[in-house]
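These notes open a run of structures that come right after.
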Structure I
Amino acid sequence: MGRREFVAFVAAIMAVNALGIDMMLAALPAIGRELHVANPNHRQWVVTSYLFGFGVGQIVYGPLTDRLGRRRVLLWTLAGFVGASVFAASSATFAALLAARVLQGLFSASTRVLSVAIVRDSYSGRQMARISSLAQMVFFLVPILAPTGGQALLAVGPWRFIFYVLAGYAATVLVWSAWRLPETLPPERRRAISFATLGEAYGAILRNRFTMGYAIAGSLTFGAIIAFVSSAQQVFADTFHAGERFTLLFGICAAAMGFAAWLNSRLVERLGTRLISQAAVLGLIGLSLAHLLIARAGLETLPSYMTLQALSMTCIGLCGSNFGAMAMEPVGHVAGTASSVQGFITSIGAVAVGSAIGQAYDGTTTPFALGYLGIGLGVLAIVFVVEGGSLFRPRMAPVSS
């Protein structure tokens, strides 16, 4: 593939997961009504059950891709996602839908592992961060468009149509992968699956403080995204009574993350991953403090919420790809396994953090402002420890052997 097609292809793989999360947000009230979900906060489980499966699945795909290669595993799991989407569309109960969502997440987990591993197979360092940012810039268009697409589908049919569209999109990416994707992991770099090799790979990953520290930091910032996504429909509809404008307002916040990815792609090779991500963490802390003060004073309005949320999402976007690149840099020799461990830690931790914030929703924005402040302070503490008490100074992460 040429560079442009490569970026577009990686973005398309990543979009399988983004669509799986965002496309049904506008349908959550309809799902709750038809499947008799009494507590509105429980509708958030449609998002978090998917992300739970997404987190668990990643721990499996890393060793598989390091042994079997990237292409074969991607084709198998895309086919599985198509089947799980059809299962979700035919669900008769809320429990069955949640089970289908876990399966969707389990299969789509491969897209997270493989997008990172394929990029790492082909690039490293700041170039890897730039390619990741370019792919994420395209990828972040999906959250802007997906809720609108879901709302358009609801205008012509039931919420089940959304899952059939998901199946169709995954099938399209499956065909593209089968036609155009070469194998990026040569046979000489493949690793046998055994207790010894897995122990060696996991040991190299778990002992590296840069890999583990930035994976945990990434889980906190991803948790902020999950908290927003899973409860956005409630916040806009119930707190600000702007339900009819939900897709537009949600898209504006998602566009802020897309802008962050574009900005990062322009600056990262010149300024470095550490300077950008650490400045963004400090920005998130300052914004969260301001948001908390406004919310507690009872001065929150839709414009103030949108401004602070969009700026916070920008800071989070500047952290995400840089944390991921820094976590992967020392462990390129086991990129697939490292990507799966990083993804498992990031996703499972994010589900716990995001669910705690989302389930605390009480009709105000205070839980979100307080949660984001805690995330920012937690990330800053982790970065301080990982970097040996030094901030804003470039350091080389030791490569695990």
Structure II
Amino acid sequence: MTQAASSSTRDFILVACALLIAMLGTTLPTPLYAIYQQHLGFDASWVTIIFSIYAAGVIAALLAVGSWSDQLGRRPLLGAGLLMGAISAVIFLYTDSIGGLLIGRLFSGFSAGIMTGTATVAVIELAPERWSKRATLIATAANMLGLGLGPLLAGLTSQHLPDPLHLIFYVHLAFLLLAAVGVLLARETVTRPPTLRLSIQKLSIPPSVRSVFISASIAGLAGFSVVGLFTCMVPSVMIQLMGQSSGLLIGAVIGLFFVASIIGQAALQWLPPQRHMTLGCLALIVGVMCLGLSIATEQLLLLGLAGFIAGMGQGMIFRAGMGAVSANSPPDHKAAVTSAYFVVMYISISVPVIAVGFSVHAFGLRHVGEFFASLVAVIALLAMISMKRVQARTSPAQANQRS
């Protein structure tokens, strides 16, 4: 291996690890909310508000600075994302109020919003030639693995180690420091233009990628709705309906969903490309049906199976959509288009969470969970039908071009 190739591989790994560490921090509080509720005395509706603040921070960051790395460079924005994560961790270390939790989650959202678009593009750009075909998988897998490890690590430390509300955030600060060093060592992939034009991003998609973007977004709406439902609703389902209050077990069930997402992404390399979205939607439909049944029957094993199957489907949809959007984006708009895609995904995460939070008091957790599981299944079915229609329209055109 030449020195240049070795350096390229190193940079690729460093930035992928930085993305994983940043996303890990965004899900650390998930299994801790039950402890916060006991210490601070707030009810379950506040968990919805806290999650909504996080989603608002993500979307705000994506819109405000989502395209800036196309001009400023990837490294400065990656550094800013890690800094936002560190600020969030410090707030969680010292807060003893609902207001502190809200502000901490807002900065966590800023971190996720900056890192998702910028780091995803940076990982793809830094990939050495032998990794180029798997670069999108590495980027999306790092994102999902980080999201999955967060609740698992926080559940482990909160149940088996002292200082359950603080220790994990000290650990995360140490990880963030290592990630920052890695970003400093990685090479820059963007050449700054002579004149910088920094502005709040408008969700305008170049015509060359528009049809692909819309198709990927419809399917992503279903997939990321399940992400929101799992991270918000599963802890309450396990505690209130299944009598399971172990932070480690809650973190493991949620983490299983994200691990399955990575498996689903990896599985696509052995499946026909034209079937990726269809198979992802089918798996998602089966998964959310199992989720509804697990809530109705209060079966923990069925809930775990639901997480695994739905996670597989979400992972297939996520990788297929992300790969198509990235591949069809103009080089000078890659970060902007990627950030716009993540805006749609995080809206898809947040809307179900808000709706669930405000519906539970009126209809009860069981009925709301069953209803939203059924609703996501319908959306996934519509997405699958929509994708088939898009493919049916494009196939004749491609055949005419070949003839």
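Read-outs throughout are calculated quantities, based only on the coordinates presented, and are distinct from any laboratory measurement. Quantities reported herein were computed from a predicted structural model and do not represent experimental measurements. Cβ atoms are built from the backbone, for glycine too; each structure is taken alone.
So if we calculate distance in nm of label points 7 Å out along Cα→Cβ at positions 34 and 298 for every structure here (I, II), which label has the highest result? Walk me through the numbers on the way to the answer.
Details: I: 4.2; II: 1.5.
For this comparison of distance in nm of label points 7 Å out along Cα→Cβ at positions 34 and 298, the top structure is I.
Comparing structures I, II by FRET efficiency 1/(1 + (r/R0)^6) of positions 10 and 170 (r between Cβ atoms, R0 = 30 Å, to 0.05), which one has the largest value?
Structure I gives the largest value of FRET efficiency 1/(1 + (r/R0)^6) of positions 10 and 170 (r between Cβ atoms, R0 = 30 Å, to 0.05) among I, II.
Quick one: distance in nm of label points 7 Å out along Cα→Cβ at positions 58 and 362 came out at 3.2 when computed from one of I, II, so which one is it? Before the final figure, lay out the partial values.
On the way: I: 3.2; II: 2.5.
This figure was derived from I.
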